[in-house]
Every structure is written in structure tokens, then in C-alpha cells.
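Dropping the structures in below, format is C-alpha cells.
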Structure 1
Amino acid sequence: MDASKLRKQMPVSALIDRKIVLPAIGSAFVKLDPRSLIKNPVMFVLEVVTVLTTVIGIRDLFVGSQHPGFEFQIILWLWFTVLFANFATAIAEGRGNKEIAAILKVSIKTVEFHRGRIMGKLGVHTVAEVIRWAIRAGLVGE
């Protein structure tokens, strides 16, 4: 099928959709659970470093520090980075599910259910791993 025809058939979604953004805010905090972040080693290490930096910063408040303001800013930026990355991931997941549901004319819950079953059968945890699996299996080109 021609890409321009496919693009015309796909629904256009707003940049900021409350149905996606509001759950994504909550999901950003839920994704702080280390059991969730362990699936993404970079984010897991970032969270561990953020927690350690926060503990050291709290300790320095009681022991005394030469630059408490600077340390506090670093801690805030680290937490902001972790939360924003989780938020962006949740937005991408929500937007993808919403668009798939609109194209197939099914509910978002149906898309989430089937996506989860497929990922479970493949033994993967992220969409990136599904794509990697599909490339290795020769289903899609690199």
C-alpha cells in the first residue's frame, strides 16, 4: 500500500491528549519501582545513582556541606530526569496503543491485552525487544 494513502487513513492525534497524558503522569511514578526499571538497565542504573545521590545529599545536610545548594540542584535534576524518562515512555506507550486501537477499531484494553500476550510468548518485555526479535526472525528489514 502506498505510504501517502496509509497516512491519510491513520487518525491524527493531538500532541497533548488528556486521555494519554494524565495516566502517563501516574505511570511515571509507578515506573519508579526498581522491579519495573530493571527491564531497562540504563534507567535502572540512573535510578540507583539518583537514590544514592539523594542519600548522600541528606547526609550532607546533617554533617555539613560546602555547597548544599549545588548538591540539591543536582539531586533535583537527577529525579527530574528519571521521572521525565518514565513519563515519555508512558506517553509513547499510550499513544501507540491508542493509535493501534483506532486503526483496528478495537478498545485500547484489547490492544494492551494482545500486545502483552505476544510479548509473553516471545519472552520479551519491551517493544524494542519485539522489533529486535522480528529483525532476527527476518520478518522485517533492518
Structure 2
Amino acid sequence: MNEAVAFMFVKNDKVLLEYRLSSSGLFDELFVPNGGVETKDRKGRGDYKVKAMMREIGEEFLGSVKPTSFEYLTKYYVKEMDTSFYFFVVDEWKGQLPKFAYEGKTKSAKLKWHNINMARGLVKYQSLLHALEQLNSRIINKVKADGNAKQ
């Protein structure tokens, strides 16, 4: 089984999605930035999934962004790929998010902010739909908790 991390940058009620370059030559394959867990992520102390996420963010965004607040959201196994995706929510960061994600030095995806509820209607991958539903529940629960704290 393979393992990968996916990171959902969230601001207000919006999530950063990537439009990947598809076989048609268009940026029309929708997902969130992600990447595989590598052997080096498992070395040393700390959660290897967090290390993989931090490394992948550095690679995909060419070192322009550093998460300062994040949390694990959910896991989703994709049978066809024999891969478990670990989804993280990044809600605070330093630096400027680029307009593109990169593989090496090559642009691999356009980045665009979407309302979380609208994004759920755009995605075709069950793994991302699951993560967006979990994210929406997290936001609702946080709003409820904040409301109860104020009473």
C-alpha cells in the first residue's frame, strides 16, 4: 500500500483547489495539492505524515509558504491506486501562496480559491468529496463551539 498527504489550505469559508494539467492539455483535473510519503519522511523523530506534508508544501509551492497552524482532518483509502491519503487542514501560514503548484520547476496545476460548499459540487474524486464533507463538518462544529463559548 502507498501513502500520500493532501493539504487543504483554508481561509474563511474557502479552500484552495488545484486545477491539474490533464491528458487533454487543459488545467481541468480538480483536486488539492498533495504528494507521496517518502522513505526520508519516516526517518528521525516526529509524525512522518506531518513531515511529508511540510516537505510536499515546500516542493509544490517552491518554498514560498510555511504552515504555522494545521491539523489532521481525515484518511481516505483509494482502492484503485492502493493508496491511503491523509488530509490536513492548513488554516494559518507565512508567505505568499503562488498562482501555480509545481512538480520540480514545472507548473503542474493552477491554484484557485473556492467556497467549500461550491467546491463539493465541482469535484469528481470521492476522496476529495469525503475530505470536503469532513472539512465542512469541522467548520460547523467550530462555529457551534464558538457560539456556546460566548453564551
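Throughout, read-outs are computed from the coordinates displayed, never taken from laboratory work. Predicted model, so just to flag it, every value in this text is computed and none were measured. Cβ atoms are built from the backbone, for glycine too; each structure is taken alone.
General observations
- At a computed 0.15 (FRET efficiency 1/(1 + (r/R0)^6) of positions 74 and 122 (r between Cβ atoms, R0 = 30 Å, to 0.05)), which of 1, 2: 1
- Entry that produces 2.0 once distance in nm of label points 7 Å out along Cα→Cβ at positions 34 and 98 is calculated, selected from 1, 2: 2
- Structures 1, 2, by FRET efficiency 1/(1 + (r/R0)^6) of positions 66 and 90 (r between Cβ atoms, R0 = 25 Å, to 0.05): label with the highest value: 2
- Structure from which 16, 29, 19, 17, 15, 5, 0 was derived, P(r) over Cα pairs in 10 Å bins from 0, in percent, for residues 50-129 alone, options 1, 2: 1
- Identity of the structure behind -9000 (criterion: helix-only ellipticity at 222 nm (-39500 (n - 2.57) for each DSSP H run of 4 or more, over all residues; to 500), calculated), options 1, 2: 2
- A value of 16.4 for mean count of other Cβ atoms within 10 Å over residues 58-65, calculated from one of 1, 2, originates in structure 2.
- Which entry (1, 2) yields the derived value 128 for volume of the Cα convex hull per residue in Å³: 2
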